[in-house]
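We did not get these values from a lab; they are worked out from the coordinates using the rules stated. Remember, it's a predicted structure, so these values are computed and weren't measured experimentally. Cβ atoms are built from the backbone, for glycine too; each structure is taken alone.
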Structure 1
Amino acid sequence: MRWFWVDRFTEFVSGSHAHGIKNISLAEEVVDEYYPGYAMLPPTLIIEGMAQLGGILVAEHFKFEKRVVLAKVGRAEFFEPARAGDQLTYQVNLDAVQDHGATVTSASFCDGKPQAEIDLMFAFLEEGDNRFTDGPLFAPGDLEGMLRMMNFFHVAVDAFGKPVPIYQNL
């Protein structure tokens, strides 16, 4: 991930769900430049934020041993724009996990009101399938550093309420 579209994890339960927040700020050029005169976060970046949260939820389910990528946006419905000064609350639920991928449902809220609902599908890249990339998606330690910046390890627990470990593959 070159850019973060999630500022902080607020809740994470392994195999179940993840919650996070995104603060919309004019300090991000894309907010000011996407729709001149109407500062807003582009809907595609809201999808990306939920995909980042969902991708981490899926990857952690496999102890970060699988290379998880966004494969498809099944449905995306937006109710309100995300304007400068807003704080979005993302909620992602793990729906299904299969051999070759996983699905999540996600929603974002602004001031407690629904802002968007999005269904996402993730795929697992197999080792040696270099059509997309061969080798790890991150350099050693990079993903762990990103997760630390987003306070993942402060809130992440397993299904029994115990803190998730720092996995070897991070």
Structure 2
Amino acid sequence: MALNLAQKKEVVAELANVAATAHSLVASEYVGLTVEQLTSLRKKARQDGVFIRVAKNTLVSRAVEGTDYACVKDTLTGPLLYAFSKEDPGAAGRLIKEFAKANDKLKPMLVAVGGKAYPGTHVDVLASLPTREQALTMLVSLLAQPATMLVRVLAEPATQVARVINQVGQKQAA
């Protein structure tokens, strides 16, 4: 079904809103996927905080103008499914990578993060980014490590004194 001008403007406005706030973009070729497969992908995307849309490349090109994803305008060719990560930068990459394992018809074609476009093979790199909780856990462990080391260093002389006293006591008892 062809879109009229008003519908096209709505699609462009919706995609522009999402692109303005999204952390990353993964564009994938989806030819050959069934409706059930796309429905399950969309359901999983909603759970993971990923916005998925199938749209004409010209509309997407207009929508990403003035955003970090303007770098992909010239590389949009063929029927593509667009996945924008709204909450977690690696969410779209993990979703596409996981779904592509089970469905070989879904092929990542390009990845965009931080104003730079990368080939579809970089979806593995995007998928390997830690979630917010994982990143906070790593930060806390890095911050706690110097304090732990300080406690060990400060406790070591007392431990050595206790060992010496113990050995002297064992020698006197023998």
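Out of 1, 2, choose the structure whose coordinates give helix-only ellipticity at 222 nm (-39500 (n - 2.57) for each DSSP H run of 4 or more, over all residues; to 500) equal to -18500 when calculated. The correct label is 2. Taking mean count of other Cβ atoms within 10 Å over residues 22-29 as the criterion, the top-ranked structure out of 1, 2 is 2, with the highest value. If Rg/Rh (Cα atoms, Kirkwood Rh) computes to 0.96, which of 1, 2 did it come from? Of the structures listed, the value fits 1.
Once FRET efficiency 1/(1 + (r/R0)^6) of positions 70 and 102 (r between Cβ atoms, R0 = 25 Å, to 0.05) is computed for every structure in 1, 2, the highest value turns out to be that of 1.
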